[in-house]
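Visitor: Please find the structures below.
We did not get these values from a lab; they are worked out from the coordinates using the rules stated. Everything numeric in this text was worked out from a predicted model, so none of it was measured. Cβ atoms are built from the backbone, for glycine too; each structure is taken alone.
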Structure I
Amino acid sequence: MIPFKLVSPRDFIPRTFEIFSKGEGKKYNWKSLGKDCIAGFTVGVVAMPLAMAFSIAAGGTPAQGLYTAIVAGFIISFLGGSRFQIGGPTGAFVVIIFGIIHSHGMEGLTLAALMAGLWLVVIGFTGLGRFIKFIPYPVTTGFTTGIGVLIFSQQIKDFFGLETAGTSPDFIHMWTSYAGTFQSFHPLTLMVGLGTAAVIVLIRKFVPRIPGAVAGVVAATLICHFLALDVETIGARFGAIPQTLPLPALPRFNWVMFRELLPASFTIAMLAAIESLLTAVVADGMTGDRHKASMELVAQGLGNIAGALFGGIPATGAIARTATNIKAGAKSPVAGMVHALTLFLFILFLAPLTSAIPLASLSAVLIVVSWDMSNIPRFVRILTRAPKSDALVLITTFALTVMVDLTFAVEVGVVLAAFLFLRRMIEVAGIKPGDTDVGTEVLFGSSGAKEALPEHGKRIEVYEIAGPFFFGVADSLQQTLRGVAKKPRAFVLRMRDVPAVDSTGIAALESFLTQCRRGKTQLILSEIREQPRKALEKAGFLNEIGEANICGSLEEALQKAEFHAAKDQHGN
């Protein structure tokens with residue numbers, strides 16, 4: 001068996017180090033640095049309102065979103081495996097962070113973020129990140145659409161200016177609360193929200209080079225400030241943003257909280273891994289570059305650990321910001337580091353200006369983001385055109401994300417998809433019998449080829465295993481001999497279409513051999529491929545059945561079966 005090598009030392013060299021090495025360093029010059037600085041500044045401006053909006057939506061403060069984009073964003077770019085990745089808060093985490101803060105407070109969120117960072121480091125160093133792509137598409141579509149619906153739902157309060165005591169993470173309770181207080185909506189706040197959303201949509205359509213979110217928030221802030229409109233602002237709810245980074249601090253360890261947050265931390269890690277690798281793939285497609293998945297996940301983990309120590313929220317690769325970085329002319333990870341430094345300079349010198357930003361304008365930004373995340377056309381396409389099993393996985397994951405819990409939804413979605421895949425494998429695999437009139441001729445498989453059996457064909461049964469012989473189809477073999485009306489003198493089992501066999505399949509063969517011997521039926525295996533032969537040999541099954549009963553062709557197997565049938569007849 002060829003050994004499966006997960007990672008090599010070269011997989012853990014950050015792209016920054018490669019670019020400034022002796023080989024590639026000659027290609028990087030002052031012109032490249034200038035383009036990186038322009039791109040980094042552009043992305044920093046785009047990231048500022050998004051970082052604050054995602055943090056507020058998750059139940060945190062605007063400052064926490066900025067801390068995350070600065071600290072985690074810098075480390076992800078500096079140590080990452082992608083040349084263009086921009087890290088920071090994203091919509092994928094909003095729902096699960098909101099639930100953690102609601103249940104365990106900020107200390108619980110910090111602990112969960114640290115644990116998620118450790119998960120990511122482990123996944124990266126072990127090379128398991130490459131298996132992230134095997135999460136079924138209907139599962140990722142279901143939970144991203146569900147997250148979009150929940151983000152939209154959470155923005156209703158600030159978008160309409162409702163006077164509610166607080167927002168519950170429970171979807172039904174959330175909308176029940178809105179229904180009970182909707183008469184309190186503030187028309188002026190709603191106008192600001194609608195105006196911001198309109199600016200974003202129009203700029204996207206007619207002037208796509210200008211960041212719509214920035215333009216919408218700036219326009220709303222200037223109008224509200226100069227017209228002295230009575231709408232709630234960041235300063236009114238959260239106070240002024242500190243003009244420096246906080247000192248790093250470890251959360252107080254609580255074993256009970258640790259156990260309760262373990263599933264949520266793993267979900268955060270998986271979401272971070274999925275989104276960061278997806279973003280890296282998108283960046284590769286736009287630039288022709290090739291990212292290092294393992295190093296990217298390690299950097300994501302270290303970035304989340306550092307961000308948590310500075311009081312931030314979880315971070316991952318951001319597709320829109322990464323695309324903006326590339327379109328702005330970025331040449332290296334230096335652009336991502338400049339993006340983080342731009343945000344740091346912003347809080348150092350311009351933080352007081354954020355106090356005037358209307359919360360309704362940030363809600364409008366997130367409502368547009370929620371629409372983008374939901375990707376309704378893709379959701380409908382899977383629902384109406386994909387196989388029914390995929391539609392079932394999609395609806396289940398979506399419903400559980402919205403109504404129950406994101407962690408539970410992902411777990412159930414993956415397990416359900418695995419079971420449905422197993423059912424498909426069982427349908428296409430299994431034990432295929434020959435023609436009922438075995439004494440004359442028998443039809444094997446789907447090729448339509450007919451093989452004439454010898455004189456004693458009625459005393460011989462020929463069956464074929466189709467597909468991998470694993471635990472899902474092993475029971476079929478147990479039922480095969482029981483289903484034969486008259487016990488044959490010889491039983492030929494063709495394995496030409498069996499690419500692999502697992503321990504359950506081997507155990508089924510052993511049990512089947514015992515069953516044959518009890519009925520005085522000679523078992524003969526035909527056309528065994530390389531992997532099944534090695535597995536059966538290692539398990540000792542080939543010694544048990546005897547090399548004489550292992551045949552390289554059907555013709556040879558039939559000759560041996562004929563010999564046993566004739567011998568048994570003469571013996572009787």
Structure II
Amino acid sequence: MISDIDIARSAIMQPITQVAQKIGLGADEIIPYGRYMAKVPLKIFDRLNENADGRLILVSAMTPTPMGEGKTTNTIGLGQALTHIGKKTVIAIREPSLGPCMGVKGGAAGGGYSQVLPMEDINLHFTGDLHAVTMAHNLLSAAIDNHIHQKNLPELHPRRIVWKRVMDMNDRSLRNIIIGLGEQGRNGVMREDGFEITAASEIMAVLCLSGDLNELKEKIANIIVGYDSLGGFIRAGDLGVQGAMTALLKNALLPNLVQSIEGTPVFVHGGPFANIAHGCNTIVATKMALKLADYVITEAGFGADLGAEKFFNIKCRLAGLKPAAAVLVVTKRAYKLHGMENILKHVENLKRFKLPVVISINKFLDDSVEELEKLKKQCTDNGIQAVITDFREAGGQGGLELAQSMVSVCKGPSKFQVLYELEKSIKEKIEIIATKIYGADGVEYSSEALKKIKQIEKMGFSGLPVCMAKTPASLSDNPKKPGRPENFIIHVSSAKLSAGAGFIVVYTGNVMTMPGLPKQPAAMSIDIDKQGNISGLF
């Protein structure tokens with residue numbers, strides 16, 4: 001099997017100006033980052049606002065195995081397949097994080113003949129968006145500690161800081177640290193702190209959910225960084241650094257335009273995690289794509305119980321998006337681990353949002369056609385439309401049937417609806433997701449969780465959507481329960497208000513916001529020769 005990086009390196013890329021022309025963008029309407037990448041200014045909306053929106057298709061998946069089921073590959077492949085059948089299509093996906101790239105994934109730009117280019121640049125630094133998020137986040141961290149050190153007003157209690165630092169790397173040793181050591185106070189006030197990964201930063205969530213610079217600055221100002229001695233909350237705006245933070249994010253807010261291996265235009269923008277954030281690309285990139293194309297293919301992280309639920313209940317609600325259909329990616333290996341009941345549950349979940357669903361049975365190189373046909377028959381016997389796709393090895397040609405199916409199911413107006421109304425209480429919203437999406441019998445709250453929920457309600461934020469932080473390995477909060485678990489309770493361990501992003505993070509089980517590296521990190525396989533050729537990304 002030819003590696004992803006070898007396939008990417010052998011591809012003949014089109015100049016980014018030529019890619020932009022395919023969707024009606026002139027050379028003076030993009031900001032090139034070299035020959036093959038560009039930023040697109042938001043002022044383009046002034047010209048595009050009269051355009052009708054295209055049809056938005058979400059690609060999600062059954063509960064995945066640790067290796068992943070090829071959701072990004074399917075997203076890119078489907079976009080290419082729609083282009084093959086003559087549909088004006090744009091793909092909109094998230095940016096890779098260096099943490100997983102150097103940890104387990106080794107890259108996150110699709111696979112084989114369904115990937116985005118230039119693959120090395122997208123996986124390693126790209127246009128610097130994640131670094132900008134890191135610096136804006138850590139500027140606020142530095143301002144917090146300086147505020148305490150200088151005894152500035154309003155008072156910020158050193159033991160009630162809820163804002164950690166971030167870096168775009170997996171480093172478990174930094175989860176909990178002590179800062180301000182030594183020099184008898186000259187190095188600041190000594191206190192407990194810690195690091196999260198950049199993809200878990202509220203700044204990343206805010207960037208992805210903002211429509212323009214003014215909204216971005218307002219959301220940053222609303223971020224709660226800590227509390228005073230009496231329990232009153234202190235926002236980033238109280239420290240006066242929201243303007244500087246927004247300035248650092250000025251270019252990061254602009255969508256990145258690249259291309260698939262077959263030349264289909266792709267927006268790669270924003271990268272929040274889906275088990276601890278909302279797991280979708282930016283609103284601005286999605287809306288821009290909808291104004292430029294007849295079909296927009298996007299994805300949401302992990303299985304439909306995490307990424308899709310948040311895509312619908314948080315992103316679509318906030319942005320006023322009305323998706324037309326959903327694709328559920330299924331693989332033989334995930335089916336063998338989780339069974340048909342897991343697939344049926346995810347289809348049931350997607351249909352709760354009143355969307356038509358088509359299953360994409362993603363073929364891996366060593367899968368036999370006979371086995372996949374049996375899996376397809378099980379799906380169709382249960383009344384679910386299913387198609388076998390081979391996007392990795394065949395590119396867009398490997399999913400022409402799926403493309404035709406999506407065109408067919410997307411006819412007519414969208415019937416999309418969210419799962420719950422914001423007027424419900426925090427606990428009601430949690431319990432709706434737990435019982436209807438996960439299939440739990442109920443929810444059990446720790447004393448800390450009840451305390452945090454009560455505090456959030458008292459602060460006046462009960463009307464926000466909830467963002468569930470849960471293991472992606474199971475529909476339950478126990479990663480060792482595969483399939484479609486029954487007779488289980490969801491255990492809510494804590495809750496956190498993300499007032500800037502506009503949602504409440506609800507923690508279940510033991511979810512980490514700073515991953516660690518595995519015993520054999522992908523970084524050990526990544527290398528570069530004297531000519532500058534990179535190897536080991538996949």
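Visitor: 5.0 is what came out when distance in nm of label points 7 Å out along Cα→Cβ at positions 131 and 411 was calculated for one structure; which of I, II is it?
Guide: Going label by label, the one that fits is II.
Visitor: Match the computed value -20500 of helix-only ellipticity at 222 nm (-39500 (n - 2.57) for each DSSP H run of 4 or more, over all residues; to 500) to one of the structures I, II, and report its label.
Guide: Answer by label: I.
Visitor: Supply the structure label, taken from I, II, corresponding to semi-axes √(5λ) of the Cα gyration tensor in Å, for residues 275-346 alone with the calculated value 26, 14, 10.
Guide: It traces back to II.
Visitor: Name the one structure among I, II that distance in nm of label points 7 Å out along Cα→Cβ at positions 19 and 195 of 4.0 was derived from.
Guide: Of the structures listed, the value fits I.
Visitor: Matching task: 31.1, 109 is the computed value of Rg and Dmax of the Cα atoms in Å. Pick the structure from I, II.
Guide: Value 31.1, 109 for Rg and Dmax of the Cα atoms in Å corresponds to I out of I, II.
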